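Read through the structures below before going on.
Taken together, the values in this text are just the output of simple stated rules run on the coordinates, not laboratory data. Values in this document were obtained by computation on a predicted structure and should not be read as measured data. Cβ atoms are built from the backbone, for glycine too; each structure is taken alone.
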Structure 1
Amino acid sequence: MAFGLGRSLGKLSLFVLLGVRAALSQTISVALENSSVLGSNENAADIESFLGITYGTAARFKRSSPVSYTVPATGLINATTFGIACSQTVTAGNTINYGAYGIGENCLTLDIYRPPGTQANASLPVMVWISGGAFLQGSTSVYPGTGIVARSMELGLPVITVIVNYRLAFWGFLGGQEAADNNALNLGLYDQRDAFTWVQNYISYFGGDPTKVTAFGSSAGAISIGHHLFTSNSDLFRGVIMGSGTASTLAVRKPNDPAAQAVYDGVVNLVGCNTASDTFACLSSVDEDTLFNAVNTYDPDSLFQIRPWAPIIDGELIPDDPYTLITEGKFASKPFITGDVVDEGTRFVVPQAINTTDDFLNVLAIVDSPTLTPSPFTQNQTLVSELEALYPATPAAGSPFGTGNVTFFGDQFKRAAAVIGDLHFHSQRRAFLAATCKKNVPSWSYQLAQLTSTDPSVAWEGVAHETDIPFVFNSYPSTDGDLYTVASYISGYWVAFANNLNPNAEGLPTWDEYSSSKQSLQIEAGATEMISDNFRQAGTDFLTTARAQIFNA
């Protein structure tokens, strides 16, 4: 039996909805210093794309170096096919083939999508997507940017969309003392920073305006963007959209975290570096296939429980615990959108029988405090008593919300899902909004309430984590009715924000700022309206104050 907050973030099964890119047709060339970049256009909407462009190079466990186009080996850069996916964990039950275009360590690429006929002097706003996937999985090829660009053209608010690959898992978020000693922490986040820097330096050649960049992402991507707000990295973009995540959504541990150290030591043993005088140097020189197989032999499914590969306090990009930085106001004041889906927690409770209070507390202990012994969910009676009072064992009060007394996988499954969703998502979103309101930062909050399936077999998910992403990418056809409508809303709001730092645009329901009124936009076909952001307020307030105990932060 397995649990884990990372599990859902790494299983982007919904991306079957995004489909496979259409066949490419005509080629387009862009002059880039002393090089030419060869792209192509989509048959369906004539959207122009430039795929697999290298933005940096990096040796294993080293920070990347920028590319140069002044002295190219050849004058032509072929950008007509996706780059390879970054090396990552391959988990059971994952339905997405991230490695459809190859997989490996030489993976620091990005994809660019723009309206047809865009010229270098167009100065269009730019949207840079940082994907989720639990910091473990992902690839640019599953996030086609054509739908966003097409929607921007419909609204008369054209944008350029950039999709970024960055290092993941053992390669991008290595932990342990050896990684800290060798300046190898948070490499995936530094890759993202380098991609934003590439956009600043080169997007104008493609018709983009480097002064009008919006960083947007979901889940681990949103968490990543939240971290970039703590440093001068925030100068690389002017606005932010964070879906289902803020910098404080997950525990951010110290370099010598025992779980991360144990995984480092375990992989060192698997590749035969345990007898080396310098295990880090040995690990850095191991054959690529050998390391990939070792990481994926180390029971990657169990790693979702302990989450050893995630951002770490490094004193530079992440100088302190994110929640502390947020409450102290130590973040860049950038206009932003943030929001969650209604049932953020359901996919993090692996379907199983959760019938008793002990079952409920044990699930929380495994999901949220897997490395703490004893767990606060089993030993801290004050915390437990308050939690039980605020989140009663009443199915009608649990998640998926609005499903009455249906219990799905046991009497307390919905109770556990409600706590996990509120702890990681709703409470942390509210904490960030509260901090930004104190600084008068323009902000907009939303709650996605649109179900994406009527299949009874997945009714337990409700409006689940990840289901916002096809809406963001405008991936539903007009034949999908309500889903198409919601996609037109969300993608429309996003491109309007990228243009004007305000999500409102003609033809879209009015979206008021969050401010002191604490109003969120509930997004649902036929019922998109402003609502008070005060549901389960006592519960989210408590979970915010208890965060340090639960996460050991």
Structure 2
Amino acid sequence: MRLGWLMVVTVMAIGSASAAVIGIWTSASVPKRAGHADPQQLARLLRRNGFSVRLLSTADLSSPETLSPEKFALVILPYGAHFPTEAVDNFRRYLKAGGRFVSLGGYTFDETRDMGHGAGGRWEWEKVAHEKVQVEFSRNRIRIVVPDDVPVDWHRVRVFVPLRVDWRYLLTGKVRTDGIRDGYGAYLAADYYDANGNRITFQQTQILRRTDGWRELGVVLRIPENAATVAINAIVHGHGAAEFTDFSVKPVVNARWGDARDWMHLDPEQFAIFDPSFRIDGATVLERGAGRETRDEVVLGMKEPMKGYAAVGLIGSNNPVNPQAWARLVPVSVARDKFGRYLGPAFSVVHHFAGPYAGSTWAFCGMESHDLTKFPKFRQVLAQVIRRMLHGVYLHSLRPSFWTYRKGETASVSVKVRNDGVAPQTVTVRMEVAPMPEPLGMDKPVAIGEKTVTLSPREQMTVMMQWRIPQNAAPLYAVRAWLGGSLALPKTASASTPLDEIWSGFCVWDESLLRNATPIAWRNNALCEWDESKKTWQPKLWL
């Protein structure tokens, strides 16, 4: 099923999308990686497609006077995981004000350690321990030995690092010990001091008394507002020896790291795209679309497998009890392996209609092994996605008033249409329902209405339509809302191709269906359905 995201090439009514300026970050200091795009080639590509382009330095990204949605409608980040730490604050301001970005080549905002606060330079450690405690320094390794005749205490070495108030940082390191006796063990910690040198509070990693080789330690640091200085400590509590190495303090910008407590606690301002556990290594084909039941046009295919992260993201408040939807994620292309198996989305767009980044649209691709902008069809997809982002009209929050109706009742279905583009837009919202006699099997859809609306930039409207449930209703109905407007489509698109579409559904209460439902049972560690024709239980889900 081809998404309307990829069907749009030019704006008919006005040229505002092409007139908007696109910024491309360029930096000679970023180490080159296989998946990184060339800013100069990107600039030439976009200019050929009618866009106005300007290259941005790291200083430009960091400057509120330079980077704003009024001056740059969209920014392209071509260097995968790399992003300058000194630009984080201003880039957040830019996105909160309605800015947009496209990132290519890796796990965005993941690598900032060599570009800013608390990450660079040589650390000057000092001993804070009993005089008999032995401390050895060698390159990036520290060895602490606490003899048995020394009182048990928090014997440590520490270093003061320049960290920013109200930021989150990831403190990591490794420890190795044959055993700590008479105390808690070995660990890392951060102490926070006020302007008078008084310790306000502290944070620490897990504590280990014995390891089998090197073990990694880590904790997310939250710098208090009244902290004047921060000390990083390597600590041994008890008797014995421990070695520490590979110390690192890097800003937490994306959502790879959080506070692992009763759930993974994230700050709402963390850039929550990608998932460190969801990779799509082994992909050989990228297709347009969302990877539903049908195959779509191949964007690129290759014999050499690709590697990278699936283009997924957090679309809400991350509250496990009462989560609120803040965004809608639209897969632009999906990855399959050489056997045709679906691996996950490879290139996606996320629209923020609520939350701290309301009004901002992000597009991201996490492929690390190949520069996809070298492939002609992907270049076409990229240009189309950028134009759609600038156009900015999309649907979200399609839902019926109830999830179950009875025959003869009237179903009310609503959808929100929002304009996060650069100009006013007039669009038509259409809705239809399709009976589903069985799961995933849809009959011919029935139109239930349409409405034309005009939206100013940053405006949102709710469109509601009604449909009376017939007496011969199917047990399930799919609901589809789709968007039409004053845009020219490619020659390959049909006249009915939507600019955007979104799906939902509802159930119809049917007593006979409930009485005649397929029996299920737990047999031999599997969830089984009863097969009447074979008179046996058929496994459907194993544990």
Structure 3
Amino acid sequence: MKKSIKILFVILVVGLLLRTLAAHNAHLNPDELAYALTPVNIISTGKISTFHQSPAYFYLTDMAYSLFGVSALTSRLTGVVFASLTILVVFLLANEFFRNKKKSLIAAFLFAVSGYAIQFNTEMDGITIFFVLLSMLFYMKGFKKDEFYLLSALFLGLGLVNKPLAALLVPLYIGHYFARTRKFPKKRMRVVFYAALMVLIILMPIFSYNYLLYKEKNTVDIFFSSYLSDVNQNQYAGLGIDKPWNFNRFTKVAVDKAKALLCFDAIIFLLGILGLLLALKKKEKWTGLFISFIALYAIFLWGKGGGGSANHQVFFIPFLAIGATYTLLKISSHLRLKKNVLMGVLGIILIVNVISISDVLTEQSALGQLQDVARDFEEGSLVLVDERIYLGNVAWAFHDQNYITTKDFEQFVNQQPALPGEPEQITTYFIECVSKDCGWGRGLKDNIEIQQRADTIANVFQQGSPEGLEITDGMDTYKVLETKSLMKASLLPVTELGHWFYLYSVDWKAQGQEFDAYSSRGFLHKLGKVILWIDILLILGSIWFIFRYLFFR
């Protein structure tokens, strides 16, 4: 095995280790909670897509849950695996740019140790970036051999079936192709036709889902609803899908995201921007494509979508890593630095980045700890949760428990007389938000009514269980109290009536009652389901493909 491949393998292992630690420890933000809860048992429902994202990621994550259980790490396992494999794709992409494997190793290393890419490797962005970059790699190779355009289309389709954001590659490719060639040979029409057909077939689960949903309920998913005016959009009110592109929003978000990149990845960010600009000035091959990608995604995310999720900016890191490599090599050449000095600089970047994300590498989030504790709760018990804890946190930590919030507790107890059975001693766990606001924000600490109601119930439980177990991560603090409550066991299943989050029932306990549930299970639905499983096989097969392409050609 060549030395460069051995080094690349070591870089891959380092990147995988860092991403695994972060995935285990990092707190799940509200958006990520929705995408972590949706996959739980989704395969058993037969759904072929969802209203908020493409389906493949959810199926892959449900498979991880089935194999290893539900946890922060398994919710991110798909992203960890494919984000780590992206290190290999960055190497290949950089090699198209530098035409030098040693230089490309530096770019792969910088992406592997990027503090920002490690910290925010969440949701379905990790796997989407993998396919976006693979698609771009073979788009670039397509200028030499038309057949590579088909591979580019294949990986574009697999990116889209994980996240619609990959669709921005289409206008990027069209604009770049004509800017570069200024012509379109007729012989490529057949390739374009087959490429487009391939993408459409890959996306059949999404098309089938939307057609059947529109036909039965006059609605479509959140993305199609942005472009169709005659569908029911009431269920999406407040989700921000109707926001027009806004320059003021763009500039504000751009400043915020630049600050975040400087916080977690200052060296790579600054050297990357400088390197891309220098390469553009020198008219280095593919620089225009890389910069156009960053510009297009930034304009769309920050101006219309708002770019609120930090993970969206991870799309930029591979190109910043290549730009940073270009800068380092120019400085090294200009100053005639020895190889050991350059290695020392890379070592400093690694140390600085690890320090910038040391918390997420060494300390598990309070929510993750709470979920671990909940696994040992007695079967058939009741979990009463402080209403000051964000509903997403509640649903995630206790998704398979009989949980209810203090806000609904009185109404819950009042249903007892109408239920069968005799009262008995039921083990009851009370989960208190000691920090007064566990994930809500929006002035909850100043809401006297909620604070007094929650504190009153907490005081009652503290009398029966004075010690309790306190869990904290410096941001949220929970206390777990255990006691006995006299109630009918038949009351426990009633808790499931309130187990909903982000328009879907938790663990799909109320399967068929969701707003996007349709009754049809005919040809279109079955076709979509078959193709979705083919998509899953192709996605898993891409793991073999990248190793085969890189190591065994």
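Structures 1, 2, 3 were compared on mean count of other Cβ atoms within 10 Å over residues 146-153, and the highest value belongs to 1. One of 1, 2, 3 was used to compute mean count of other Cβ atoms within 10 Å over residues 210-217, and the answer was 13.4. Which one was it? The structure behind it is 2. One of 1, 2, 3 was used to compute helix-only ellipticity at 222 nm (-39500 (n - 2.57) for each DSSP H run of 4 or more, over all residues; to 500), and the answer was -19000. Which one was it? This value belongs to structure 3. Computing FRET efficiency 1/(1 + (r/R0)^6) of positions 130 and 410 (r between Cβ atoms, R0 = 41 Å, to 0.05) across structures 1, 2, 3 gives 0.70 for structure 1.
For which of 1, 2, 3 does volume of the Cα convex hull per residue in Å³, calculated from the coordinates, equal 172? Among 1, 2, 3, the structure yielding 172 for volume of the Cα convex hull per residue in Å³ is 3.
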